[in-house]
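Below: a set of structures, written as structure tokens.
Computed from the coordinates by the stated procedures, all read-outs in this text should not be read as laboratory data. Owing to the predicted nature of the structure, the values given are computational and were not obtained by experimental measurement. Cβ atoms are built from the backbone, for glycine too; each structure is taken alone.
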Structure P
Amino acid sequence: MVQGVSTEPPKALLWVLCRKSGGVPIFCGKEGNGYGAGFEGKHRAGPGAGELQITEQGYLVLEDGVIRGVYDRLPLEYATAPLVDYGQALVMQSFADMHLHAPQYPMLGMGMDLPLLEWLDTYTFPTEARFADTDYARRIYRRLATDLITNGTTRVCMFSSLHTDATWILMEELERAGVTGYVGKVNMDRNGLPGILQETTEESVRETLRWLEGCHFDHVKPILTPRFTPSCTDELMAALGRLAQEKGLYVQSHLSENLGEIQWVKELHPDCQQYWETYDKYGLWKEHTIMAHCVHSDRRECDAMRRAGVVVAHCAGSNINLCSGVSPVREMLQQGIWVTLGSDIAGGACLPMYKVATMSIRASKIKRIETDWSEEFLTVPEAYYLATSSGHRYFGDGDGFAPGNRLHAIVVDDGDFTEASHPLTVRERFERAIYMLHRHNITAVWSDGRCVVGQMLQ
């Protein structure tokens, strides 16, 4: 396998996957018939019946990086188009990681026996402080970007540290590797490590403006990132709210992750009855705001998410690792809330989103046991949808390989999986891929219509 960044495909390239002579399936998540309304008709919340669209021995036609359609039979107008044949491989949507902390990448698997707030003080803040060193930042972020793209994650919503120069480096390395999405310079003017990892309010605002002025990237865009309410003074939150309004920027932060954190927020904001109100009063609670975790969000907080169009980044791995709890994902979906998935490294101990999807399934089964079996767990197609289409929709895509989407896809060779006891259906191969996938099984990655990993086999 050849890895690296390819050049842009030739103009008017018509790219066709899976010849009739033997290729199999093109997979994409499809919204089912259960929860489709959401957000007063503006958005779709997530999978209903957990349907899959499976096209066996079909064709995916790509023109100038844009999907024109998926066909059982190739339309005549494409009969002479250049052909890429991936044979028996599975062609699946790539993944979208909607919440992770780039500067925590060096501390994967560390401090997993600690609760959230102690974990932050002991490991997170000292590690993030290292990113004042731009050479260190370059080394770490180049490896992170490579790990993301080779594991099939092509879109991210990501926290950097509070360091402006290191944040630009992160955005550069993601763009170089072919990862697209949003990156945020963290804002943090209290309850950090004074003199080591904490800004003054003036510094935070000034550096945020400097960072925004220097964000000239094609595929990686800025997103405002107050770390969480305890890390930001009222003055800083108000300034970020004004920036969000004036510049039309999206916002990402954390919400109701841990009971100790929730109590702390109440002490800091006695005028607010619930955590979410600490964002709302500064104009940060709005459509497309991403809130990670939401483990302890009650019905009222969930209703506020739905009405505002706030997006949940469900981080099952870190929620369990840090003993925060199990988020009520099924209930959120039933209420019409837009739910996506995040690895949340390094609270989450694994970066590949196929592992995050299976962890989300297991967490939902724990939730079902906790609720005396009254709540259904996430199925494999549902988790796949949340890890793919639901995240891709944040960037304006339709579900699955919808016409008009720029192609975000992985090609999976499952030939080295354990031999099965019977001939497998396409659906069975897909399920095994979600549970058994490793990076070496991903033989090609397409991001934003470009082949960025592997070869366009002719």
Structure Q
Amino acid sequence: MNTPHAPTTAPAPPVLWRVYLAFLVPMIISNILQALSGTVNNIYLGQLLGVGAMASVSAFFPVLFFLISFMIGLGAGASVLIGQAWGAREPERVKAVAGTTLTIGLCAGLLVAIFGGTFTEPMLRALGTPADILPGATAYARIVLLAAPGLFLFLLVTSMLRGVGDTKTPLKTLLISTAVGLLVTPALILGWGGLPQMGVASGAYAAVASYLIALGWTAWYLRRKHHVLAPDAAFLKHLRFDRTIAAKVLRIGLPTAVSMITISLSEIAVLFLVNTHGSQATAAYGAINQIVSYVQFPAISIAITASILGAQAIGAGRGQTLGKIARTGIVMNLLLTGSLVLLGYLFSRSILGLFITDAAVVELAQTLLHIMLWSSVIMGMSMVLSGLMRASGTVLVPTLITVLSIGLVQVPVAWVLNSRYGINGIWAAYPVAFLTMLGLQSTYYQLVWKKKPIRRI
């Protein structure tokens, strides 16, 4: 929903599900666009430049994921504070939080550009990048690192817009970014219209062009709509570092980033175990992850929505609606994610056939996919509760629960069950971890968090 010129209060309970849907639809579409954009760009590189080009880009992914995780965490912290201020009808506070957050993002981006751009090759060597792809990986990574300030602004702006209830503008921004990227990448690879052929670096230049053009359009659009976050004179005076606001943003944002990084590291450990079963198991793992990521988009979007609506309700002094926000989020997760899981069960063989042609691998992947699918519903329920608690500034315990469930339950259980039951045991560790996470989050939510006084941060 587009943000009005003046803040609105938290939604009334009778139409809460409609508010959820107004948030969810644009966010789900945005997630799908991001996933498809990455997939298509990989196809461009693989088909037009070969496997080496894809490997060069993949070599930089761990660094890029770390940087993006930090910015997503920072954006999550800012969106909570902005949501509370928006619910309290405090547009100046919204601008102050956004100004401080963007200042942090710009400073971080400049540091990354200076140091990352200077030491790109040594960094990739330290990551163990193979010598044959090191030049291509270095060329790609250096461009992305030098353009980090723009990338960080792009990620933060889209996140903060959602904090005031605006999910349509980020979607439009992403549509522009995706369209530019999908056009510029092949144009630079093939040299359309006399453009230089940039090889592996084409994807990096295209990414930079896409988010810079999208940011420019967003700034123009927000000023035209007189949006509360429009980069006008009233907003720019808040573009400075406020220590108090920064501490609050980082208090919420850093744990969120840590949980994302933990999940990523656990997946690396799981992949190591999967690889011991041979190339067929690895192929099955890759196909399953592609499918499950789309199934999890609604769950992730519902959790973000719960966090934003919860923050707005707290800011508006309507803490009594938090329980209804949680229940509605859980029900919507059951309906939306559950429906996708059902479709996944019914058409699993056909869907897997889009990624895998080997009948034996399809058979293996189908069994494993069924295990993964229903566990996504459990994960979604847990994320709703942790998202709602994050809206009140309670992040440490929910984050610890996530980290412990993934790092100290999923990975060890996968290792133990793998030794006893093989590849099926590895996948069984996912529902075990998610059930543990849901049980702990629910217990903390019911016995501790609900009994605490809910105050603005």
One of P, Q was used to calculate FRET efficiency 1/(1 + (r/R0)^6) of positions 140 and 412 (r between Cβ atoms, R0 = 30 Å, to 0.05), giving 0.60; which?
P
For the read-out mean count of other Cβ atoms within 10 Å over residues 76-83, a value of 12.6 was computed from one structure; give its label from P, Q.
P
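A value of 3.9 was computed for distance in nm of label points 7 Å out along Cα→Cβ at positions 148 and 364; which of P, Q is the source structure?
On the way: P: 2.5; Q: 3.9.
Source structure: Q.
Assuming 20.5 is mean count of other Cβ atoms within 10 Å over residues 236-243 as calculated from a single structure, say which of P, Q it is.
Working: P: 20.5; Q: 13.1.
Answer for the origin of the read-out: P.
Determine which structure produced the value 1.06 for Cα Rg over 2.2 N^0.38 Å, for residues 100-203 alone, calculated from the coordinates; the candidates are P, Q. Write down the numbers at each step before the final one.
Values: P: 1.06; Q: 1.28.
Of the options listed, only P reproduces it.
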Work out the source of -9000 here, i.e. which of P, Q gives that when helix-only ellipticity at 222 nm (-39500 (n - 2.57) for each DSSP H run of 4 or more, over all residues; to 500) is computed.
P
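Comparing mean count of other Cβ atoms within 10 Å over residues 244-251 across structures P, Q, which is largest?
Ranking P, Q on mean count of other Cβ atoms within 10 Å over residues 244-251, first place is Q.
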